[in-house]
Structure P
Amino acid sequence: MHDAAPAAVHLAGVEKRFGPLAVLEGVDLDVAPGHVLALLGPSGAGKSTLLRLVNGLETREAGALRVLDVDVPLTGPAADPSSRWWIPLRRRVGFVFQAFHLHPHLTALDNLTLAPVQVHGRPRAEAEARAQALLERVGVAEKARAKPRQLSGGQQQRVAIARALMMDPEIVLFDEPTSALDPEMTAEVLDVIRDLAAEHQRTILVVTHEVGFAREVADRVAFLAEGRVLEVGAPAEVLERPTHPRTQAFLERVVGGAKPSA
């Protein structure tokens, strides 16, 4: 019998505070390699903070954090998000923000090639070829020379997804990628994420309020509230048969008709 592969993301007893405010309290969570984890919960539950910890954009006060095969230090110089210690790990972890975060003065193509060329020293021609291929993959190849202001919200987010894939990351983090989009644009972006998830080539963590999308795409769903993981399991378990009253109330409000377990 073979041992299970180590988790791509592992959190044990993780705590995060902003001053007196406890944002994450004793979070335990494992995400298997190649799996999709959907993070659901009310605003302020700590979902986005959890993603930012995984990518080193925030520090934590307590608990163990392992990303891929790397134990993330709790203290010391390497724990600082600005430390160069994070550079090789961030190459392996892509991040898609809800507000796109594209450089407004650069074209879509240049937004994708900026970090690979200037930070990681890739040849420009190589970076541009990969960027063009990724823009085609997400359906905006014809917008390569356009600047963000010339793109719709859905097109900007698809460019942002392509940018996150530039270094061929093993993990991709999506922080409410459709929250700023109208329903039609939301569908476009979710289709791109759905295609990425179907490949099973990388681990995906996605913060979303799109319960139907989570049910269809995720391997597991975690429900967070007030800084704690209250339920985690297969989508059918958490979304159709929630056991925690807080999960039940949330799903009743968001989608209606979520039935408490017997």
Structure Q
Amino acid sequence: MNGLTILAHSFRQVTGNLGMASRISGGFWILLLGASFAYGLIAGLSQSMFLSILFGIALIIFLVWGISLVAVVWHRFILLEELPSGFLPYREGLRVWPYFWYGIGIAIIVILALLALLFASTIVMDAEDMLAAFGQNTNSVALKDIALRFVVGLLASLIYLRLALILPAVALEEQMTLGDSWGETKGFSFAILVIAVMLALLNSGGAIFYGVAVMSVHNSPALLMLVSIAFLLFQWFYFMLNISVLSTLYGHIVQKREVY
């Protein structure tokens, strides 16, 4: 399996089905926009901190639930060719809540692994800093620190992608454990690492472009709004691409589908 081939295939899944992707996710994002606006009003007008916190928690739960719903429906569309219906494509029987909890569980595991890796890298770099205090190589230590943090981030992404194969299985109502997901991806670590690198570069490139664009048009409210809308569309596409990557990995590794 070639990581670039997997990514290119996933890219075409989104670009070749933009209408369906919009149909699946559009209703949720409209509701989220309305809920966010309502939260802003409540937070601005309410004198109750408790009410604001409670509504904020509810908004976060709705956000994660909606992301889980879109992911489940998209997995089923890509892997089962199941067509959704309705403004919000929810129907009884969809395993949205299991997807929700598995997603949170994987996120916790990855965060703990990331913290452990960052702690270990900090110890290494602190030792390097102590040695650099007696020499002239402070700049090289800073570069090593940046490189080490980048490597740690990629390792965290690798852990996520190897565990997250369980998510399409949940969406398809098939049996798989986290251990099964880790075992199924054992021989594909390098390809998955390539995918993680490319996704990280794409996301970083989008963020850098947005930052430069905002600085260039900050004096024009109209252009600033256009840039912000463009960045939101990019974030939506990046989100759908990530779901498609999981679908493609599952289809290729577990269902033995050809990827081209």
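Side notes on the structure shown:
- Origin of the value 24, where relative contact order in percent (Cα under 8 Å, 6 or more apart) was derived from one of P, Q: P
- Structure (P, Q) behind the derived value -9500 of helix-only ellipticity at 222 nm (-39500 (n - 2.57) for each DSSP H run of 4 or more, over all residues; to 500): P
- Each of P, Q could give distance in nm of label points 7 Å out along Cα→Cβ at positions 38 and 246, but the derived value 2.0 comes from P.
- Source structure of the calculated read-out (Rg/Rh (Cα atoms, Kirkwood Rh), 1.01) within P, Q: Q.
No value in this document is a laboratory result; all are computed from the given coordinates. If you're wondering where the values come from, they're calculated on a predicted model, not measured in any experiment. Cβ atoms are built from the backbone, for glycine too; each structure is taken alone.
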